[in-house]
1. With log10 I(q)/I(0) by the Debye sum over Cα atoms at q = 0.13, 0.19 Å⁻¹ coming out at -0.69, -1.48, pick the structure among I, II it was computed from.
2. From which structure (I, II) was mean projected area of the Cα convex hull in nm², for residues 8-127 alone calculated, if the value obtained is 9.1?
3. Given a value of 36 for relative contact order in percent (Cα under 8 Å, 6 or more apart), point me to the structure among I, II it was derived from.
4. Just checking, which of I, II has the largest value of distance in nm of label points 7 Å out along Cα→Cβ at positions 80 and 112?
Structure I
Amino acid sequence: MVLPGVYAPQEDTELLAGALSDEPLPPGAAVLDVGTGTGALALEAARRGGRVTAVDVSWRAVCAARLNATRAGLPLRVRRGNLFDPVRGESFDLILTNPPYVPAPDGTRPRGPARSWDAGHDGRLVLDRICREGPELLRPGGVLLVVQSALSDPDRTLGLLRTAGLKAAVIRRRRIDFGPVLRGREHWLRHRGLLSATDDKEELVVVRAELPV
C-alpha cells in the first residue's frame, strides 16, 4: 500500500532488495531500514527472520509501513525521526537505506514529497550523514547497504566509509531510463557536467560496507 506523498518502490528499491537477498541474515539479526517509505525493504528483511526497525521522517511513511506490516502479518518496529536519531545507542547487524540522492538546482532543504529524492546541490545532503553516522551503529561484522545514483558521487561514499574503517565496494549497478524528476532537470545536469551530451540513462549503484570483526 502506497499512501499519497509516500515514495513508491521503484528500480532503486528493487536493486537494493537484490543486494539484501544476497546477504546472509541469521534468524533474529538486528536490521535497520532508514528512510523506509512503504516499508518494502524492511518487510523483506522481516520475512527472512530479522528483528527489523524501520525509520522515516515522514508521518505518512510511518503509517504506510505500519499498515503494510499489519497486512503482511509481520513484526515491524516503526519509528518516526530524522535518519538515525530514533535509534541512538542501539546497534545493528545490517543497515539498509535508500536515501534521497538526486542533485537539485535549488540547494535548500526540500519539503513535501520532494524530501524522498532531492538531496541538495550535489545530491549528498543525506548520503554524507549516512556515511558519517551509520558506521557507529554497526556491530562487528555488520553490513551497511546503500543505494544511490552515480550522479551523487559513489566514489565519495566509498571514501568516507573506508575512512570510517569499513571495507566498502560497489556490488550492484543498473542503468535505468530517466524518470520524471531527472527529465525535469536534464538540462541543468548536463550544464553541470553530471550528464554528458550523450547520456540517456541514469546509473544506480549499491554500495556494501562491512565493519571488520
Structure II
Amino acid sequence: MLEQIVIDEAIRALRPDFAVLLMTAEGLANGPSNGRAGDTAAADGVDGGHVEAWREAYRGFGVNPKRARPSVDALLRRGDLPEINRVVDAYNTVSVRFELPIGGEDLDAYDGPARLVRATGDEPFDTAKNGEAVVEHPDPGEVIWRDDAGVTCRRWNWRQCTRTRITEDTKNALFILERLEPYPMDLLVAAGEALTGLLTEISPGVVVRTRLIDP
C-alpha cells in the first residue's frame, strides 16, 4: 500500500517543498477515549511558523484559510482537544505537539491506493450535514487526497470524509503527516516516532511501517 501512494506532479508544481511521512499501523486495538492521549506541549524545535506556511499553501489553490482552516490550525485554536477515540486522540495530540497536519484513515475502507491530486470537481466526497449523510464535490483545482471511490480529504488536510474515518472498530490505519518549508525534516521524522510510540501504548502488538516522500 505505502509504495503505491502517489503525489501528483500538479502538487509538485504548486508546492515543490511538500514532503509527507506516510505510516501504516496494522493490528490496532482501538477503543473509547480515556483522557490519556499524551502531552500537548510543543515539541523541541517547533517555532510556530508551520501554520502560516499552510495558510499560504491554501491561498495558492484559491482557498481562504480563515474560512477553511488547515487541520493543525483548527486544532491549535480549540484549546482542549476533542475526544474521539484512542487512536484519533493520539494523532491529534502529535499534530498539536509538532504543529503538523496529520490525517488518519481506516485502511480497510480504502478502494485502491491514496493519491494527492488537484480535483476535477466531479469526485464524490462523503460527509454529513445537519446529522444527515450527504455527498458533496470539491471545487475544480482544489487539492484533495483521494482513492478510486472518491475524495478522502478535501482542501489538502481540511476535512476528512466519513467513509474512511477511524472508528473504535478500526484495525488497520493509514496516517499522513504533511510538511512544508521551512519545517525541519528531522521534526517530521520525530513526529512519526512520537505517533508510533502512542500507537504502541494503545496496541502493543501493532505493526508500523513508514515511507517518506520528500522534495
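1. Numbers: I: -0.69, -1.48; II: -0.69, -1.65.
Attributed to the structure labelled I.
2. Label of the originating structure: II.
3. Going through each structure in turn, the value belongs to II.
4. Working: I: 1.9; II: 4.3.
With respect to distance in nm of label points 7 Å out along Cα→Cβ at positions 80 and 112, the highest-scoring structure among I, II is II.
Laboratory data are not the source of any read-out in this text; all were calculated from the coordinates shown. Model, not experiment: these values are computed from the prediction. Cβ atoms are built from the backbone, for glycine too; each structure is taken alone.
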